[in-house]
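In structure tokens below, several structures.
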Structure P
Amino acid sequence: MNALCLKRLRLRHLLLLLLASAPIHAQEADPTATPAARPDSVLLTKLQGLVRGFGGDVGVYVRHLPTGASAAIRADEVFPTASMIKVPLLLTLYDQVERGGIDLDSVVPYPDTLKYQYEEITDVVGYLEPGEKLPLWELAFLMVALSDNVASLWIQALVGGGAAVNEWLAANGFTQTRVNSRTPGREAARTEFGWGQTTPREIASALVAIREGRAVSANASEEMYRVLTKSYWDEEALSQLPPTVQVASKQGAVDRSRSEVLLVNAPSGDYVLAIITKNQTDTSYEPGNEGHRLIRSISRAVYEHFNPTDPWRPRR
């Protein structure tokens with residue numbers, strides 16, 4: 001078997017493993033029944049205790065959808081998205097699919113000019129040779145589930161670049177969430193925030209809109225939600241939740257920032273949680289990174305707050 005066949009086989013095998021492990025779909029939500037956010041002082045006190053003394057800046061936003069109980073810490077401050085920017089990329093892609101400008105079943109050839117400088121082992125698209133082809137729906141899956149950077153840059157280019165994504169964001173009420181990388185006029189923002197920027201409240205609102213069927217369309221929201229429940233990266237916030245609970249999520253990590261946004265279909269009802277750090281002193285990529293430990297502790301605290309009688313406990 002030649003090298004090209006091996007690469008294709010490895011990609012297909014990884015896709016099948018991830019698709020096979022996906023949990024059942026979430027229950028339908030009634031958007032009209034979602035109450036407005038109301039402060040939960042007990043939850044806020046818990047979160048403030050966890051954030052206190054952290055070596056860097058932290059933003060957190062939580063909202064329990066059935067009751068509106070919420071807590072916010074610097075939730076409207078701008079933070080780096082790292083790979084969470086792939087949620088806006090997904091939204092823009094599906095908007096163009098909905099309008100008929102892009103076909104998810106179309107097969108696109110790999111342009112080597114988009115090869116990502118910092119290729120990760122999970123950037124499986126980067127193993128393709130120039131001119132090799134993949135269906136667009138596979139690119140979208142790899143962008144979200146594996147956080148494949150090459151697939152993400154490819155999709156960013158296919159939808160018209162960062163400017164097109166930012167136009168969609170502005171038109172849909174996102175005032176702070178923007179793509180900075182490879183986007184003319186965003187050079188200063190890229191220096192400060194990297195690939196993208198957002199606030200904890202805004203990135204959380206994106207997942208809520210998808211969950212409630214308000215993002216692009218009801219059908220598009222359902223498809224995006226399914227993709228977001230297939231994350232390969234389950235070591236942090238997801239590790240603190242029962243494996244039987246479905247979660248739509250996206251993670252991000254760069255040297256001085258760690259982030260995760262998740263919408264949890266918990267027994268007590270859905271809740272959304274966004275945690276983002278910046279200016280971290282701990283820039284390591286070990287499991288014990290301070291940002292990762294904070295994400296795990298906040299995820300566990302929020303789940304226990306809304307589901308106090310659940311006997312399940314994480315192994316770490």
Structure Q
Amino acid sequence: MKYVEVIASAGSADTVSAIAEKSQAQDFRLGVVGEDGMQQMRLLVADDKLQWVLDALQNVLGAQPSARILVLAVEASLPRPEESERKKEDSTTQAREALYEEVEKNTRLDLNFLVLVMLSTIVAAIGLIEDNVAVIIGAMVIAPLLGPNLALSLGTALGDFSLVKTSVKTFLAGILLALLLSLGLGFFWPAELAGPELMSRTEVGMDAVVLALASGAAAALSLTTGLSSVLVGVMVAVALLPPAATLGIMLGQGSMSLALGAGLLLAVNIVCVNLASKLVFLFKGVNPRTWLEKEKAKRAMVVYVLGWVVALVFLVLVIYARRSL
């Protein structure tokens with residue numbers, strides 16, 4: 001459950017009270033009216049009713065520029081709710097506003113993001129070169145490329161093309177930085193590189209497609225349900241960062257055929273992660289609030305899904321063509 005705190009004109013109290021009653025809010029309180037005529041109102045709302053309450057409040061308070069709606073987490077509630085209620089809330093999709101807030105902050109192309117990409121790339125590249133699985137897993141835990149990929153899917157689900165543009169820019173910057181760093185390591189590394197961990201990421205099969213689809217779906221599912229993203233970050237990093245580092249290393253070594261294999265694996269994984277996460281957002285009913293925005297998002301969704309499906313079919317054909325040579 002969540003506390004929804006509303007700061008609005010005192011004249012809106014009856015309307016907010018009606019919303020609380022209709023949503024079966026577990027508690028509704030009114031604060032004192034301030035000198036500016038604004039009043040604090042607080043609703044205790046179940047998670048499965050949260051999105052409806054937020055939409056209703058935005059509809060009725062949209063004409064008040066100074067109105068504010070805040071969502072506050074509830075760490076614990078006593079007495080504990082019935083088991084059926086807990087299961088119902090555990091399976092509830094997070095409000096789109098909460099999803100957006102969580103995803104948007106991970107798409108910022110700032111120094112922190114670039115440093116994380118740099119560090120995780122160096123760690124992953126050295127782990128691949130030294131054939132050290134523990135070091136590779138360490139790079140996976142950082143998982144800086146998780147945010148931009150999820151933001152791209154969420155942006156199309158909500159019809160937010162500003163978020164789409166930002167996520168694409170951030171992701172491309174991250175991939176480019178990872179490629180340049182790993183290319184430098186491959187170029188200056190004194191010995192020939194042919195370790196099992198490295199070579200395994202120059203081969204592409206249908207198992208890679210399944211892994212990437214599962215990774216993208218798990219990432220989006222954890223985000224929408226509010227579960228821990230640590231494990232999912234590892235899964236997504238498995239699908240994205242090691243192939244990117246392998247591609248750079250092989251380019252630095254001058255092994256064009258192996259670099260092509262790593263690049264194909266990277267492309268397959270990017271397509272699958274984005275396609276699967278988008279389908280999860282669609283299945284979980286993540287969409288804009290207004291009808292006009294929903295229509296725009298629907299058109300964007302059709303183009304987005306079809307584009308990724310066509311790209312995946314093309315890449316699968318390339319995989320089979322390479323194997324037949």
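Bear in mind that the values in this text are calculations on the coordinates, not laboratory data. The structure displayed is predicted, hence computed values, not measured ones. Cβ atoms are built from the backbone, for glycine too; each structure is taken alone.
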(request) Have a look at P, Q and say which one yields 23 for relative contact order in percent (Cα under 8 Å, 6 or more apart), as calculated. (result) P
(message) Of the structures labelled P, Q, one was used to calculate Rg/Rh (Cα atoms, Kirkwood Rh), giving 1.08. Name it.
(response) Q
(message) Matching task: -11000 is the computed value of helix-only ellipticity at 222 nm (-39500 (n - 2.57) for each DSSP H run of 4 or more, over all residues; to 500). Pick the structure from P, Q.
(response) P
(request) Rank structures P, Q by mean projected area of the Cα convex hull in nm², for residues 55-126 alone and report only the one at the top, that is, the highest. (result) Q
(request) Taking 0.95 as the value of FRET efficiency 1/(1 + (r/R0)^6) of positions 39 and 295 (r between Cβ atoms, R0 = 41 Å, to 0.05) derived from one of the structures shown (P, Q), identify that structure. (result) P
(message) Between P, Q, which one scores greatest on mean count of other Cβ atoms within 10 Å over residues 71-78?
(response) P
